[in-house]
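Each structure below appears as structure tokens.
Values in this text are rule-based calculations from the coordinates and carry no lab data. Nothing here was measured: the structure is a model prediction, and the numbers come from that model. Cβ atoms are built from the backbone, for glycine too; each structure is taken alone.
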Structure 1
Amino acid sequence: MKYFQNHVHGMEGLCNQLMALYRALSEAFLCTEQGEPACIILADGQTRNFINLTDEPFFSPLSIDAFIEVDQFQAVLSSRSVSLLRLRDAESLSEPVVKCSRFPISTLTPEEARNTGIWIATSIPFAARPLRLAQMIIASMSCYPKWAAFQLRIEGDILYGQEAMNISLEDYAQQYVHRAADHLAQFPAMSAVYIATGVEEEVLRRASKELTERFPDTVLLNKKEILRLSPVLWGEFQALSLEEQAMVDWLVCLDAPHFLGPHGNSFSYLAGYMRHYRGLDPESTLLWPEYQPYWDLWFPRV
């Protein structure tokens, strides 16, 4: 038996954590296809404590149950002859465990990458709480004849430890929104746009000024505006960690009729990866530069 563990380290948010899980799955599937039994050791994740990483500790532990339905996950893995153990139940193992982050380990053929991508995109049972809220948002957005989702990645942590720190967050946000607006203009006219972002609403209002000016006939909405209309849904949303709230946005982006976001960001790229393997029209997904060359190597869309 070979063991593969999803491994979270450093300042990794939602989609880097999901990529670690996807890597463990990829390795386990490759192992079973070569005739050797495999087991996923399922470790917990983490969540940001503050959107802008203003105070330490920046992250706190978060149960993996916040991301996936573990019992269902175990059932679908058994159909691929892969076992599943939680990390706490595997501490007495004497066998070595391969720790999997987003970085590649084995080389996959295009067919192996495609088959794994399809399985991941269609079989992973995501956690019920963020999935329910995402489905409610999609139902609300569907009242518009043509709508798109796009990631507005202007949270303050984007500047942490990067060269971009030599500009203010407001200047960075304005530059980002300008590029986003140029790419949104490539789509057919949208009656509504869902903005996937974690920033406070006042920050979003200032940052999206160019969008409202360039697309005056397009309604701009975000998760808080929609969920606040229902006290029950709003209460459910407020009970979520920041990573679970990000997952609500991400799940909306997966099934939106159109999606656009920056290729270099793991949130947008992984949304594009999932949309590709769910069979959505390639023209419905636009990932713009800044280009991240490694994503297409590490998680290829074949």
Structure 2
Amino acid sequence: MPVSDGDEEPHNAFPGVPIAEAARQLGVPMPTLRSWELRYNMPETVRGVGKHRRYSTAELHGLRLMRDEIARGKRASQAAQSVRELLRLTGTASEFVNDVLAASKRSDPVAVRAPRTRAQGALGLAACLDDVLLPAMRQVGLWWQTGRCDVEQEHLATEASRAWLETLAAYAPAPARPTPIVLACGPTDLHTIGLEALATLLRYQQWTVRLLGAKTSVPALETAIRATGAGAAVIVSHLNSGRARAIQSLHAANVLGVEVFYAGNAFTSTRSRRNLPGTYLGTRLQDACKLIDSALG
């Protein structure tokens, strides 16, 4: 009789999915799943009585997120940290995030906006954007990718968030800083919520902002910089497949002599930022605004 390695057990002896079935469902080899557990503590609890590997529904969700983050180009250690941040909705902002997610599940656009308004009053605008809006939208997006919500629910949450940001922008103070800033996605990038949130925060710090939006071509970016007399350009790219085109935008802006900044998942690894012109803005809007403020003064 073969000796068990602790991964196989009688059918239904313990709750959860055995590692072989988890590997089949996720399309991830069993050695890789063992490595994620041992090296990155992902997921954090998979052992039952007898030290057998069993994965709950929640743990499978975490592993699915881990797999998808790595597929986007993140290193395993970075992917594990990102997944933990998404799954641990804790701290002061967690109540508001959970309310947003619950409203998204119910397809209730009014209720999607209400927690953010409350969060803004309780946390301030910057923390509301960093700790409520963006984590909630990332989770909704991941729910859609993993089949936990449909595309209509994802679109509702996105459009409700965009409408809330537009309302905030309408009440922003008048610009008092002379240097316009152009914000754009890379030529193949569609995801704009983070860029719109950054534009909102910059407006509340009284910067003049020109938001170009999704799939901004290099010629369109160059034209906008010249037409506005911009002193800076921010380029955002989230997909590795779009990074090369976004880098073309960085170089084009740099040639025009403006301060260049960039952000997004396509640039999270150190390797992806080597020899690029400009300043990486990181993952938090508050930090990005500080870097922009420091550079433009």
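If helix-only ellipticity at 222 nm (-39500 (n - 2.57) for each DSSP H run of 4 or more, over all residues; to 500) is calculated from each of 1, 2, which structure is the one that comes out at -16500?
The structure behind it is 2.
Given 21 as the derived value for relative contact order in percent (Cα under 8 Å, 6 or more apart), which of the supplied structures 1, 2 does it correspond to?
Working: 1: 21; 2: 12.
Corresponding structure: 1.
Match the computed value 22, 14, 8 of semi-axes √(5λ) of the Cα gyration tensor in Å, for residues 171-250 alone to one of the structures 1, 2, and report its label.
2
Once distance in nm of label points 7 Å out along Cα→Cβ at positions 147 and 227 is calculated for all of 1, 2, which comes out largest?
Max of distance in nm of label points 7 Å out along Cα→Cβ at positions 147 and 227: 2.
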